[in-house]
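Each structure below is given as structure tokens.
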Structure P
């Protein structure tokens with residue numbers, strides 16, 4: 001499985017880091033290892049955890065085909081919730097990152 005990081009995802013990551021929404025350690029020890037689990041999708045058991053992985057929904061709450069989100073709770077000093085949107089396109093993942101307070 002190939003993982004493709006979009007420019008939007010990279011810009012979002014850099015913005016979140018510059019605003020210190022999460023620490024470098026949280027990124028290295030929690031977020032990145034979880035993102036790397038995509039290489040083993042769907043066999044990694046963490047994808048069965050609905051608090052971590054669930055279908056993405058649009059503004060009207062309709063499920064987006066092939067769209068998912070990874071979720072981390074209580075991240076960084078601000079204790080925000082972090083969402084990583086993931087689109088599965090054949091054997092490729094497209095992803096974007098955002099935070100929710």
Structure Q
């Protein structure tokens with residue numbers, strides 16, 4: 001098996017602030033990073049300790065959103081240093097091994 005080292009990034013945002021779409025556009029158009037996925041939470045809380053949930057009768061715009069992507073450690077460093085107009089709640093990164101598939 002052929003592996004390479006990548007850095008995985010998980011950025012925590014709040015749905016109502018509009019940062020998710022801006023970040024997704026930057027990751028795609030500006031930096032062309034690999035493997036972007038956006039997760040929408042059904043409940044969560046941050047530093048404030050205020051719990052935000054979704055219920056049938058209560059549509060909250062403060063639900064947690066997580067944007068996750070991976071790329072080379074160098075590219076990730078550049079992306080995180082140059083986030084344009086985005087104020088993440090938290091950013092978590094870690095190094096992982098990405099399987100590149102078998103080469104012929």
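Please treat every number below as a calculation from the coordinates, not as lab data. These figures come from a predicted structure and were not determined experimentally.
One of P, Q was used to compute Rg and Dmax of the Cα atoms in Å, and the answer was 13.2, 37. Which one was it?
Working: P: 13.2, 37; Q: 15.8, 55.
Computing Rg and Dmax of the Cα atoms in Å on every structure in P, Q gives 13.2, 37 only for P.
Ranked on relative contact order in percent (Cα under 8 Å, 6 or more apart), which label among P, Q comes first with the largest value? Could the numbers behind the result be given before it?
Values: P: 33; Q: 51.
Looking at the calculated values, the largest one is Q.
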